[in-house]
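**Student:** Heads up, there are several structures right after this.
What follows draws every value from the coordinates through simple rules; no lab data is involved. Source: prediction; values computed, not measured. Cβ atoms are built from the backbone, for glycine too; each structure is taken alone.
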Structure 1
Amino acid sequence: MNDTKELILQTALGLFSQNGYKATSVSMIADAVGVTKGALYKHYRNKQAILDSIVDRICQMDTENAHKHEVPDDTYDKSPLPYRSTTMRQICEFMETQFLFWTRDGFARNFRRLLTIEQFKDPIMMDLYQKCLVDGPVSYVEDLFREMINRGVLKNDDPRQLALELYAPFYFLVSMADSSPDKKELRRRLSEHIERFCERNVVLET
């Protein structure tokens with residue numbers, strides 16, 4: 001991606017996260033970048049194309065994080081085999097990384113703020129918000145936990161409930177990071193939560 005196209009993408013996301021998607025015009029993006037609308041259209045055919053590229057980037061970053069920690073990078077329905085070998089240690093390490101991703105990475109943080117602003121204005125944004133930040137991650141963990149229960153790694157319980165118990169504090173702490181001056185303390189709290197969850201629910205160490 002060339003420098004101008006990348007600058008447009010980064011600038012647009014910054015404006016979207018401050019003003020909302022619908023309230024940000026192509027003219028506003030072009031002015032902030034310092035190019036004409038015509039020059040901007042050489043890189044992106046419209047505002048929706050910019051948003052699509054932002055979503056693609058987030059998905060790519062998320063996939064790279066999953067690969068790094070050797071956890072599944074697709075849904076259970078599309079690729080069930082990796083779910084049957086993932087360990088609790090990998091899940092815990094991945095969650096710690098995702099906390100840093102959503103709270104410290106500027107691109108991911110602005111994307112999360114964009115979805116938070118727009119979720120009640122547009123059903124498409126609401127679907128994206130749920131997929132990326134709420135029901136999507138919970139369903140992902142639920143599928144992992146169901147397989148771990150089958151392998152005897154976790155106690156025989158409702159995998160959906162276990163997923164909610166693990167993920168809900170994670171989501172809450174990520175949200176707190178937007179206004180907290182002490183993100184290290186929030187990360188410490190997350191680590192303690194994960195450790196206690198494992199103490200209560202892990203039956204067989206893997």
Structure 2
Amino acid sequence: MAGVETPGPRALPRPPGTLPEVNPLYWTALLWRIATHSTLEPHAHPTPRYRFDAPHGEYPALYTCAVDLGTFAETYVDRGRRLGPGEGQRYLLKLYPLMPLTLIDFHDARVLAAYDLDERISVGDDYATCQDWALAIYRHEPEVAGICYRARKAGATIANVFLFADRAMSRLEVVNAQRLAEIEETVLRAADRYRLTVFFAFEPSSS
């Protein structure tokens with residue numbers, strides 16, 4: 001009918017005062033991360049920058065990916081798909097959970113429904129609301145170590161795992177740390193899959 005506006009999608013809801021109970025996911029698989037150092041270091045920015053960062057520094061954050069190639073997309077797609085000359089000195093960390101990591105699974109439609117959420121919590125642009133949800137989970141679920149969610153850049157079938165670093169660091173072991181310049185095959189496979197451009201020279205592996 002002329003003159004009748006079609007309503008757009010409702011805003012991503014903010015967390016309620018009390019969260020409903022959901023079945024957690026117990027993560028035991030390997031995780032991957034590209035980092036400046038060969039050791040595991042969380043980030044803490046003065047103000048939140050990424051999807052599940054603490055709104056006001058309530059916890060340190062650690063972002064990982066369930067797939068080694070996927071972590072390249074999650075790291076570099078928003079950087080113009082470019083691995084500049086200095087990126088070869090960064091490390092691909094392979095992380096092993098020393099015990100199951102208790103996660104809220106945003107890949108699970110039942111969890112999203114219980115929270116009255118949808119896929120925008122994983123791939124939408126309302127970071128402030130995503131951060132509020134992470135903080136609510138952190139405060140209300142002291143046994144939860146993080147959130148499993150859909151990768152935005154690496155593909156819908158790939159999972160990212162965000163971790164509350166103060167709860168998860170002691171449960172993770174770095175089982176391998178290789179400089180990107182030393183893992184030519186892996187970097188080039190990631191570059192081919194995600195149309196990345198590499199601007200550093202590869203070197204023989206030191207391992």
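**Student:** Comparing relative contact order in percent (Cα under 8 Å, 6 or more apart) across 1, 2, which is largest?
**Tutor:** When relative contact order in percent (Cα under 8 Å, 6 or more apart) is computed for each of 1, 2, structure 2 gives the biggest number.
**Student:** Matching task: -23000 is the computed value of helix-only ellipticity at 222 nm (-39500 (n - 2.57) for each DSSP H run of 4 or more, over all residues; to 500). Pick the structure from 1, 2. Before the final figure, lay out the partial values.
**Tutor:** Details: 1: -23000; 2: -6000.
It must be structure 1, since only it matches.
**Student:** Compute distance in nm of label points 7 Å out along Cα→Cβ at positions 130 and 154 for each of 1, 2 and report the one that scores greatest.
**Tutor:** 1
**Student:** Which one of 1, 2 has distance in nm of label points 7 Å out along Cα→Cβ at positions 50 and 162, as calculated from the coordinates, equal to 4.5?
**Tutor:** Numbers: 1: 4.5; 2: 1.0.
For distance in nm of label points 7 Å out along Cα→Cβ at positions 50 and 162, the value 4.5 is produced by structure 1.
**Student:** If you rank structures 1, 2 by mean projected area of the Cα convex hull in nm², for residues 66-121 alone, which sits at the top with the largest value?
**Tutor:** Once mean projected area of the Cα convex hull in nm², for residues 66-121 alone is tallied for 1, 2, the winner is 2.
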